[in-house]
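These are the structures, in structure tokens.
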Structure P
Amino acid sequence: MSLVKSLKVNHITSIVVAAFPILCLSYGKGYNLAAILLFITSLCLLFVKSKDKTNLQILKDCQVQMIISAFVLYFSLFVLSVVMKNGDFSEVDIPSRVILSIPVLIATIKHPPKVNWVLNGFVIGAVIAGCIALIQTEYLNQHRAFWGNDNIYWLKGYMAIQSGNMAMSLGIISLVISVFYLKSNKYFLAVFAIVGATLGILGSLLSGSRGGWVFLPIALIYLLYVNRDIFSLKKASLLIISVLFIGFTAMQLNPEVTNRVNQSIQNVQDYTSSKNTHTSVGIRFQLWESAINSFEQYPVFGAGYKERLILRKKFAESGAIEKSVGNNNTHSHNQYLEDLSVRGCLGFLALLGILFTPIYLFNKNNKTSNTDTQVVNQCGIISIIMMLGYLLSQAMFRHNSGIIFYSIVTVIFLALSINNSKK
């Protein structure tokens, strides 16, 4: 009976974990529902006995301690900043999501979900993301996919940049999964995963979120390198051509994709030649310059959110940046500079901690011949590689969607990685 009960619990874990990527982009605020469902279920599962391990045993695991420490340190720096800089405690609301992902990590290790359920959940999520993007651009005639619309309930909550980046991650993860299925001679599932990869990447391209495309070549190089045993020159060329074909298709479906590329090139040229700040790229450059100036004044603990905005206005008044940018109350549109300016070197190191600690653990656990373990670790690494690129032009973690997506996806793959490495 205990075995039957354990199997039932593992099925519950499998369902709620697989549901997360499926629900993420199914509607505007799907990531919220998916995260709440997973968090509540995980809290309940912490009190359900497992025949293999207890909560205490899991917490004693070195790898679990490393990732929890990184997440706690990241959150603690926000609390410290609020206390030291007399900030508002609302500032710790969004970063608290990394702490809420810890019960998910423990519960998923304690009651392991089925790997194939989770992998297929990501593929389905990518398929849904691509279909949503096509519906919005081709049927609803929106100029960009994932453009929020408060008048249509299921569109409310989409953000083109955030959602476009999430769609790209789902697509790239599906690409990794397709390689795994090819290795396992599961050709039907491989085709399914390739369709998911195509639609996920296409969805991102249709969103016009240019920051989501920056590290795509690096992710592809990584995927080809770690799977070089099966990728001949011919197969590698075919993969690259396929991705280029997806990009060409996106340009044909929506001229806005081509416009966004040409616009970014023109924006850079305008800024370098005449320092034109009245463009999206020009404004970003000015915000970056302001963030760097703020960091130089408060290098250790940062300026805090309130002081950073005051300094931005002062920089505008002094002519260091344009006056129009001085009144801009948004984030720095670069997560690295955002953390440096607001929380200084300590905050920046804490940010690197939640990014590179998982990469270290995935890479360590990837040194195995077990294909189940390899695909999980490769999915984890490639999703973080893509996130490293997103953070260059967007403060992803200043938004609920970004911090929830990153922390949950990371702990899901870490839990699977840790479990498989122990077998």
Structure Q
Amino acid sequence: MLCAVLTTGLLLSVTGNAVISLLVAALFEVIFVSVSNIKDNILGEPLLFSDLFVARSFLQHPKFYLFSIPWYARIFVVVFLLFIVVGAFFFVNLQPMPHAIGVVMAVAALLGIRILPAAKWVVSPALARDLSHFGLPGITFLYWRRWRDSRNPPPASPLPGRAAYDAVVVIQCESFADPARLPLPAAAGSMAMPGLTLARGRACQHGALDVSGFGAYTMRSEYGVLYGRTEEELGFRAFDPFLTAAGESSHALPNRLKAAGYDSVFMHPHDIRFYNRNQLMPACGFSRIIGPEAYPHTASTDMPYVSDMALGKSIETVVRSARGPTLVYAVTMENHGPWAASSQPALGLANYLRHLANSDGMLLDLMHSLAEMDRKVLLVFFGDHRPSIPGVFTPVATRDVPYVAVPLTGDDGGSHGAGASVALSPAELHALILQLAVNPV
């Protein structure tokens, strides 16, 4: 109710027209809830306060978001905006009293929201429960309040010891999932994954990576593996942990491994400004960032983004030319959606599986090429989340993706035998990398 009064008061303070203010406030609520429902159907989560921070990303890369909005919703938004522009000329009341009443309503509603006991009402994130208790605008304000009041953790100390490998290569593969774990339609048949199969056979440990996001939220998986803090520890920061990651840089893999002698390289063949990586990654301790400028690429229907194989070859070059222990953290881009228009689910699935095979081919190729080097290499490979393809893959409770940790040495060309299958969270994968990468003093 306070949110409704706030919206109506703000509109009344501008228009001075009570009827129009109530009507537009109701339309705003319809749009807000409709967008939230679309997001919930595609990604399995309602609209959150953290989604409001992606406005810059939307302007930079609108195709990442527009594909999910139905055509009729786009028309509605355009008509609504035109209505507001036209209304500014025909429905604004110039009498001062209604404007003053609107200001009083807005200020009173803001004060009311300010004094709400947010910490008592929402102790920890519980989306389904809180959405039913407080409504969509309610959890937007309450969760934002709780997020704003969160604090940085104590600094983490560098990890003592010495480097156990000449190179640790960590690859975060876009939308990489085990097709055997996906609800593929019968017509799709089974799909061989020779790279993943070989990696599991040679891994010192592999298994399911339990990620919270579906179809998006790359930053959650990336943050967990890079920073090693659990979503329980993050609390309300967990919805988009990169928003507050600048205050947690001491926990990042490069900074922790620096004392063991590792230099660190971050690689991503796409706009480094996304998720503010251009500022976060240097703070994490990466001394070198290799971005899209290193990968000449002309987008096509078959290959909209830089191929995983091209990124894999670049990783080989970095490892081969390294002069000391090196951590390479690479984020792939080839299999990023949208894979087709929302009206073409079969084509979307075919495109996804084609790119998935390429990602698996990169894993296979890297295992062979890194093993042939006269170097001791640890290859860690994982998917960031499952794909969301409307009409094919919709949000479900099971969201795991595969991970493998494969030691590769120049003398035996492979592994030390298949290790255990252990389910991990992204934060636990971070801990495993630290454990394997450093020999204690």
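Structure values in brief
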| quantity | calculated |
| --- | --- |
| Identity of the structure behind 0.15 (criterion: FRET efficiency 1/(1 + (r/R0)^6) of positions 113 and 377 (r between Cβ atoms, R0 = 41 Å, to 0.05), calculated), options P, Q | Q |
| Per mean projected area of the Cα convex hull in nm², the highest-valued of structures P, Q | Q |
| With Cα extents along the principal axes in Å, for residues 49-128 alone derived as 46, 44, 23, matching label from P, Q | Q |
| helix-only ellipticity at 222 nm (-39500 (n - 2.57) for each DSSP H run of 4 or more, over all residues; to 500) from the coordinates reads -15000; which among P, Q | Q |
| Comparison of P, Q by relative contact order in percent (Cα under 8 Å, 6 or more apart) - largest value held by | Q |
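Here, each number is a calculation from the coordinates, and none is a lab measurement. In this text the structure is predicted, and so the values were computed from the model without any measurement. Cβ atoms are built from the backbone, for glycine too; each structure is taken alone.
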